[in-house]
Structure formats: C-alpha cells, structure tokens
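None of the figures in this text is laboratory data; all of them are computed from the coordinates on show. All figures in this text were calculated on a predicted structure; none of them were measured in a lab.
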Structure P
Amino acid sequence: MNILLYNPDNEVTHNFMPHLWMFLLKSLTPPEHRVLLVDGNAQRMSERALVRYVRDHQIDLVGIGAMTRMAAKAYRMADAVRAAGIPVVMGGPHVTEVPDEALGRDAEPRHADAVALGEADQTWPRIVADAERGALKEIYAPVDEAGKEVKPALADYPEIKWDQMDLDQFDLIGHFPRLARRILTLLGAPWQSIYLVPIESGRGCPYGCEFCTVTGFFGDSIRFRSNESVVNELLMLKAMEERQKAKILVFFIDDNFAINPRRTKSLLREIIARGAQVP
C-alpha cells in the first residue's frame, strides 16, 4: 500500500519543527508499504491540493494526527480525502479525548473511518494490516486481552532512520527570508540545509494539570528510553549532518526532560562521553 501520514496546520501559527509521530509511525510500518509524510506547517495545503496529492501518489490510506488547535483543519482535510474514496485513520490527543466526534456519533458528520486512541506504537501495524485487507475497525485502543490499557515500553524503542527520511519540506533555509539567505551566503556559512529534528527520551508526566492532556495521553508514570538508544540516534544525526553538509538542531520533546535528575545527568554524561553532541 501507499500510505500518507499528514499533520495539519491550524492556519494561524507556524511550527518549523516536524512532528515526531509521523516519523515514528513510518518506522513502525512494515517495509513492504511505502509511506509519505506531509506536515501542513511546512507544506501548507488546501483540501483540493491534498486530494490532488493523494491521487497523484496513488495513496491507499491516510493517517491524520492532530491536537485540538488543529482539529478543525484536520476534519476538513479528512472529509475531502474520504470524499475522494480514500480511507482515513485519525489519532492524537484530540481524537483520543473525543473519539465519537471523529466517528460522527454525536449527531455530527463523520470525519474518519477509524480512530487510534492513545499511543499508537502497538496498534499502528495492526491498523495497516487491517487496511490492507479492507477490514478497518472503527476504534483501535492499546489494551490487553482483559481490556486494560497498555503503555508501550520504550526499552525497545524503534530505530528512526533519519538519514533515509525525506526532510526537504523541513529545511529551515527554504523558509528564511531571501535577505537572511543572502547574508548566510555572504558570511560563508557551509550549510546547504538546516533541520530542527525532534527526538524523545521519555514519555509521561505525574502531575495531571487540568489544562494539559499529557498525563491523560501518556500516563502518570515516566517511561524512559535507554541511554544507548538516545545516544545512537544522536550519533546517526551527527553523521548525517557531516555527510549532507547540513546543520542539524535537536529538540528533546519530552514533557519534562529533567523530571528525574539522576537519569538526566546519566544521559548527558553519556552523550558527552561518546561525542554525540549535536548543536
């Protein structure tokens, strides 16, 4: 199958950092499928343009992830794609909180063929397999046989092969004003591209603030990747930076990177020891 993972913009603000979920799900997709990524913040599209894109690339399944500030745009884009005959799976914090809204169970129009609740690390391969068979279920939830929610362990975190990802749409130089690009050239900057890459070292937050969905989405216990996994990802990015003559900036998207000071210091010391610093 040809799969498109689409992250909508909210048509107001711009986010120049890619959303990690797209790259993570691409890494979890069985290799026989082709996965394309479009982030509306970097590549803004209208409904008509998105439909043209999915037709031009013969897309068989579209996955859309959105937070609440993107939900209105996400629903419009999903409606356009479904009207073109392509099934849509929606996920992310907003859909997890109000799945009936996306499925049209609240006397509202239906926007999605299926919804993925919570973290989709385990459910995504199942969604892909069901879509390939033409047998999508309405709701995919990360639960065990007893119906208890299961949070994915980050000890076996998948390898995101950044060096094999098409990051052209996220090249910050392409978004710079012409004058800024000219100044960089005059200053002799050696970079052909600049990327801001998100990585995570842990998930979860114990605080449960009423204005935040993090605890409800990721849980109240902190799960960490191994230091080795994080450092290996940084080393991959560092090698990619040198090979592509690019500048790569790394942003840890953990909700609280320093929530466990002992663990944070251990990770930072290993980054320094193995020379994995990426500015």
Structure Q
Amino acid sequence: MKILITGISGTIGTFLAPALGGDHEVHGIDLRPSEWPNSTQADLCDPAALPPVFEGMEVVIHLAAEPRHELEIGWEELTNPNLVATARMFDAAHDAGVRRVIFASSMHTMGCYEFDEPYASIVSGRLEGLDPASIPLVKGDDPGRPDSRYGATKIFGESLGRYYTEGANIDRPDERPMEVICARLGTLPGFDRPEQDYRSLVSWFSHRDAISFFRACVERPNISYEILYGASNNTWKIYDTPYAWDLLGFVPQDNASEHWHKD
C-alpha cells in the first residue's frame, strides 16, 4: 500500500516509517526536513501544498501535532498544529480519495477519569489492595473527559474522523466513505522505556508494540470508524486496550511493570 505519514520526523514517525517501509511504500510530510527518501517538507496548514502529497495515497497515518499537554499549553501553541492542520489533513485525504486515515489521538482525551477511583490510586502508585484484573476499563465510547486543551484538540480530531466516515460523502454518494481509526495512544518516549512516574505503568507503549499496532491498523480489513486505545500489555490498565488487540488481531509483547525503574 501507499502510506503517507504526517509528522514523519517526530518520535513515532522516525521508527514507524522504516518498520512499515519493508512491506509498504511509505511517504512522509513534515514541517521539518526528513531523511526519509519519499518525504516532503511542507505545512499541513497550507491547503495549496497538500494535493500533490496526498494524491494516490491509500492510507494516511496522521502523527503531526503539538505534543505538549501541560495545562499551561494554550491555543497559541495548539491551534495551527492540532486544529487547523488536522482539519486540512482530513480535507486533503477526502479530496484525494484516501481509503483510510489513522488519526493519532491520545489517552488525554479521557484523562479526567484518572481523578476518579480506583484510577486515581493507580496513577498515584497506591496499588496495595487493588486487583488489576478487577479494574473496570474506560471504553472507547465512554463520554470524553479531556484533561487539557491538548486533549480537547484530540477530541476535535476524533469528531472530524466521525464526520468523514458518515457525513462527508453526502454530495457524492457513489464513492466509498473514508475509513477512520482514532488511536488513543499512551506514552511513547523516544528512549523506549517507561518513564519513572506511576502513570507509565498504565500508559507505556513500547516501540515494537506500537509498530505492530500501527501495522494492524493499516492492514486490518472491514473497519469503518473505531476508537482504539494503544498501549503495551501492561499489568495495570485503566483504558480498554484489549478491545483493540482483539479487533486488530495482534498481541503486544511488552509490559511496563517488567521495565519500570530498571537501568
């Protein structure tokens, strides 16, 4: 397949492009220069620059975004990369007839659930007396509860994905609707180890598990619109990652508890 990765120069794009490139024709677009051979340096906010980049693509993996999610990160930092660029990406993909968009969302769309028990105890490391097998998991279709403006921008992207699978073809009903997977990703540090906070026991996503996840998102047939949580097979779960494993047909290999705080 011909795959376009937006934000190909970022942390995820850097390891994902070569992993997928062995089986697929991978292209990239980024504001920054990229060493990937089929890469274009352009701004996703510029609609005039996008048609030649998106033309002929079958799948778009949309990673490009402002990744900072701290409370002090405001609309000045988020509006163009997370709102305008995402909207332009969906428009360009739709106009080019892209079959599937995989939108990199975030667990921060649901982060306020982590203020509730038993989740608050888990992310704070108060694990005594808790059974990880009995924790009720936050589902993909539970009400959104973003913990930041960043999280809210990702809900915006998810809603655009829903629109493009259901409403955007009203004016051309004979064409196949776009397929969209919203991947609510956990934590993917560049150093590929869990960070030292307790929340990483929940959210860590190893690079090899993320590669298997994205490969399955690209290759799994018969998907219309899905919200899937992406993390490794961590003992401590808050979010319903097993739903994604079952739907996509893959088994993650890593567990944050086996790597956490290890040198």
Structure R
Amino acid sequence: MRGNLLAGLLAAWLVWLAPAGASAAGMVIWEDLGRYFAGYTGSFVLYDEDRDQYIIYNEAQSEKRLSPCSSFKIYNSLIGLETGVLNQEDALTREKWDGNSYSIPAWNKDQTLATATRDSVVWYFQRLASRIGPDRMQDYLDRLDYGNRDITGGATTFWLQSSLQISAKEQVEMLRRISSGDSPFSSRNLEIVKRNITLEDADGVRLMGKTGSGYGNNKWLLGWFVGMVERDGKRYFFATNVENGPEANGGKARDITRALLKKLGIL
C-alpha cells in the first residue's frame, strides 16, 4: 500500500532539483503541502535514506535559519554524554529540583535525562550546558557544523530564541549525519538519546522526535518537530517548523508532521 501511495505522489511531483545547502547527493522533490500549513508560515523537509531522496515543502522557509529552541536538547544530551559530563549511569540519575515553581507542573520535580527530554525541562538542560561549558560546547558545534554555530547568546540560553540558529534542511542533515556515524558521537550515546526521544515503537515502526517552541510577547512564535522514523529496515529523517500562526509551537509542528508522514505512508 505504501508503495502504491508513493508511486501516485511521485507521479504528481514535477520538479526535480539538487537540494541546496545539503551535503548529501540525493535528489529533491518540491511539493505543495500548503493545505497542511494553513494559517502558518512553515516548512517540511524529509530525507528518505533508502531512495537517497528529499521531499521539501517551501524552499525559502526550509533554508531560513531559526532558533532551534528545545530541539537542541538532542545535541545538548549527546554532547553531555560524549564529554562525560553525563555518563550512561547518569542518564538514570536524578537531578535535584531547586524548588523554584515553574508554570509547567512536570518541571517541578527531580529529573533524569529521560524525563527531562520527554517533558522538555529547560532548567535541567541549562544545568547540563553550564557543566559542559562554552569551550567544549563550541568545539562540538564546530565539529558538527551545526547551523551558524553561534553560542554568544549565553552559555545557558544560546539555543532559546537567542544566537544559535539552524534551518530545517540543516536539521535533517544533522540527524542524517549522526545516524550514519559521521559525527563525534558514539553509537552507545546515540542509542541513549534515540531511546529518550522515541514516541512510538510498535508493529515495526519506530517514531523518534523532539519538539521545540519559541514564546514571546504573550504568544507562541515558533515551533519545531525534528526526528526520524525507522520502518522495515529503512530510515527517514525529518524537520518541520511553523511561524506566524495562532499556535506556532512544537505541538503544532508535531501534528503537521504526523499528518504528512501518514500521507507518505511512512507512519
């Protein structure tokens, strides 16, 4: 069924181009998915590893660098593990809540790396970034060539609507690279992080992803959902962002992504 659906979609796609800004050699299909983004400015990028093929909606937006917000927790986790600031045992060790009251109830308790990832606990990852330190953080972002690599916005805030920025295309390229072993991260540490961002794992389909949300002026300004799907021995890497809408946050980006992955027969 998936093959028939993809075949039908491919028949409707007319323009084939090389993906600007991507180091992989795959082809790209530009697709009008505007109805999924109604009321928002947004982009969707998917890389199908088996076909060596990209599907991209909204070229300009896919190349626009934006704050990664909490989607950066994937890399904060990996760098923490790789530097030894965290180790495999620490991934299960509880970090003590400082007693400050946060508007999100799940943040008001002790955290492990797994719970802090699941509930996107900002204070946990700010502590982690502080312990990594700016020198080591900069070194890893340079080695990864992560977006603009700019952490001048503050050691514990640079990824939170601050100096660090990355595009949807670059988000996908980062995921593709770390999953193929072309990165400074060990396979053991990558598996820890993949486990922590796993949202579904049933019937041979594993969905992994991390949201990110930007808030300001009493409204949501930006949403991300980035991750990958493993299915039938194949891998698909994706990044979705949304801006300029009534609920432009990570939840909206996640909902759009799920709908698109279902449309493509991947979920």
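Structure summary
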item	result
Structure from which 1.16 was derived, Rg/Rh (Cα atoms, Kirkwood Rh), for residues 190-237 alone, options P, Q, R	P
Volume of the Cα convex hull per residue in Å³, for residues 70-197 alone from the coordinates reads 147; which among P, Q, R	Q
